[in-house]
Structure I
Amino acid sequence: MTLGVGKRRLSSWIESFIADTEYLGVPVIFRRWAAIGVISAAMEQHVWIAGRKRNYPNLYIFLAGEPGTGKTLAIKEVVKYYTQIQEHIICPTSVSFAAMVDHMVRSKRSIPDYENKGMVEYNYTWIAADELGTFMSKYEKEMADGLSHFYNPAPYGHERRGGEIRHKMPRASVSMLCGSTPSNMAMTIPEQAWGQGFTSRVIFVFSAEKQIINDFADPGADEELNQDLVSDIQKIAANRGPYTVTEDFSAAIMEWRLTGELPQPTHPKLIHYAARRKENLYRLAMVSALDQSDEPVISKGDFLRAKGWLEEAESRMPDIFKAAGGMHADEQASQEVLHYIIQETAAKRYASHGMCMQIAKRFLPLLSAPRCIPQLLETHQITIVGHRGSGANREAMYAATLGEPQQPQ
């Protein structure tokens, strides 16, 4: 294991960055996740968690908020520090998938393999786009599938133009930090894509907060802190080799998993995301450890910190879909009703027909609201589990199937 060169100046790069950027008027949650993103990017494939399989620290992070909430400022601020790392790699903002692969082929690294001896080669890039639309103006399956592949370092081969161009990368991976408005995200990512691999790997971070600051006040820049941030991000990037986990970290992870990884996201669009929370948590714990020290050990404290970051982001994820607008009223009503039924099912309760109708009526006229339930039943997303009451008060009770939506028969 090679540690960062020289002693760290800061006890936490993330918290110091948040303090240094207070003058920007950007929500803390955006600044925190931008800082998490840049540490993840700086580690490339230099470090990993040793275990039954190697877990690397790259993350896919999308900051989502309306114009003026500070997404761009947060991303530009961390990019400023990232470019102070020697031989840093940033993907061009507007590229086709083929052009991105060309860029990654040129971005080859070679580092010592501390577990198996010898040297290991890998290819890597960081996508840092303050607006998702500039990187992905429209949803392209080839790009989405490629990004899904690059979430975990793996061999990649690419051939085009009648075999004239052949690319082979032994271990290729990507990190992402992108900004987007909810409405643009809804236009870029089609409905069916939420059941596919790419979106299940992304951590969506939402804020509707708009801070009002005095644009003419002295920001009170702390030049010494700025230099400390530059120094420490360079030291973070200099780390190499495996990380081990403490017994209390391992025990905390097992307890969390055995008790259902609660609280679980329940929004219908996040069902597939929830299946990958474990991997994102491991990566965030690695970020937490390296944020505070060059010691290659991940502790229970890192688990709790990573879990707190993840739960804060997840608690706001459904707000992205509400803020997106543009969704047909029938679809929005069905999504909200399904979300309620999933929550009730997760809590081992059944959802009543009456409550489902109350939710649907928030989006649809009185006479149109009842059609939500047949749509969910026909696509096998919910099922009738019984009835309660009698006579005019008799009503159906529903539970979520938690399976893939299916085509009506």
Structure II
Amino acid sequence: MSQRERYLAIAVGVVLALLVVNIGFKKIVGNLRTQEDRLDATYAELESLNNAINMGNRAKQKIAQLRIKSLPSKPEIAEAQYKEWLYQLAATSGLTQVKITSLVSRRVRPKNQPNEAPDAFTLYDFKLKGRCRLDKTIELLGHYYDRNYLHRISSLNLKPARDADLVEIDLTSQVISLPRAGDNYVPPLQPSGRLAMSIDQYKSSILKRNPFSPLNQPPNFQTSPSQQVTIGQNWQLKLEATDPEGHAVSYELVQDTPLPEGMTFKDGQLKWRATEKGQQRLTVRAIDDGWPQRHTELTLVLTADEAAQVVAPIGVDPAQQAFLTGLVTGRSGAQGWIRSQVDGLSVGIHEGADIQIGSVTAKVISIHVKGDYVELESDGVRWKMDMKTSLAEAYQKRQLD
């Protein structure tokens, strides 16, 4: 073999060796890549399983959080509990002519699950009807959304009532009961967090834009600011105020100084027994329950003085010519007048008042407007005086009886 052939044979051998090495290297690299792919697939499957486990844990936590807001699992208890809460909501919001009914309940199955899978939840429908003012309607809706139930309003109809300044409400509520929530479970009372601001802020935002109803007007006092008080006699005054919209009116004192000695104020009524001459000034306030709440103030001037001394004709008892001249029923209750024809003085009477005319001293027990008589009491004995009998004559009959 020549040298040239030998070099050629060596070159061919080298090429064949490189080819074998290349094939082996590729095979080894391919096996490594296959193992890497399998490892990547295993890691991907493991990550998917971890994600599924995490999602399951999060779903479990979410269901636990939702179960806290759920109605009880037992249908009859769930319906009774939610109805009771709707009645409480209606009472808190001042709803009248309230009617609450359970419409339907249906079980909802989970999607893409076999038939033997348990129900996802039970859905209940309730209807609430009633009437209230517009501001109270906003309060009702605010309290509804602030309650931590799994509920929502599926329909709401509001329309003005024909015979009053009220709104007729027709509300349908859907509420959920989750499985295993407990037969007698009661959701907690903490706020739901659904409201973006307070109920008063919602009322202010909505009612100030209402073009169909004028702003609430303050009440007007009907009580005279000047009052005469007789020293040593029981005096009382029932404050009276009317509201243009017919809202309920309450009363309060507006002053930092204490009341005069012996004076009391309760439920809009002042009572006092003055012991000395002088003037007392009191500021009172009448407040309505409309929205926005409005008030009016009145300054009372109470002048305490001795009873006027009237000299009657000699030998004539003013009680002998004292007759009932009228009995009426006003805002502060029944009241009337006894007029003495001897001295021409009229004495106003009301239940609980003490009177003294001539020789007769008595306390007014009751006033019967329809019966045209009053019931009086002297020395622990009760007696009657009608429109036709003088005070002295009625008193003498009491002594004979």
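Every read-out reported here was derived from the displayed coordinates using simple, explicitly stated rules and does not represent laboratory data. None of these values were measured; they are calculated from a predicted model. Cβ atoms are built from the backbone, for glycine too; each structure is taken alone.
A value of 9 was derived for relative contact order in percent (Cα under 8 Å, 6 or more apart); which structure in I, II was it taken from?
Working: I: 20; II: 9.
Source structure: II.
So if we calculate Kirkwood radius over Cα pairs in Å, for residues 128-175 alone for every structure here (I, II), which label has the highest result? Don't skip to the end; give the middle numbers.
Details: I: 12.3; II: 11.3.
Evaluating Kirkwood radius over Cα pairs in Å, for residues 128-175 alone on every structure, the highest lands on I.
Determine which structure produced the value -0.66, -0.84 for log10 I(q)/I(0) by the Debye sum over Cα atoms at q = 0.07, 0.09 Å⁻¹, calculated from the coordinates; the candidates are I, II.
Only one of I, II returns -0.66, -0.84 for log10 I(q)/I(0) by the Debye sum over Cα atoms at q = 0.07, 0.09 Å⁻¹, namely II.
Figure out for me which of the structures I, II the number 11.6 belongs to, where distance in nm of label points 7 Å out along Cα→Cβ at positions 16 and 288 was derived from the coordinates.
Values: I: 2.0; II: 11.6.
It traces back to II.
-13000 is what came out when helix-only ellipticity at 222 nm (-39500 (n - 2.57) for each DSSP H run of 4 or more, over all residues; to 500) was calculated for one structure; which of I, II is it? The partial results should precede the final answer.
Values: I: -13000; II: -10000.
The read-out comes from structure I.
Quick check: 190 is what I get for volume of the Cα convex hull per residue in Å³, for residues 168-335 alone, calculated from one of I, II. Which structure matches? Intermediate results must be reported in sequence, preceding the final value.
Details: I: 190; II: 269.
This value belongs to structure I.
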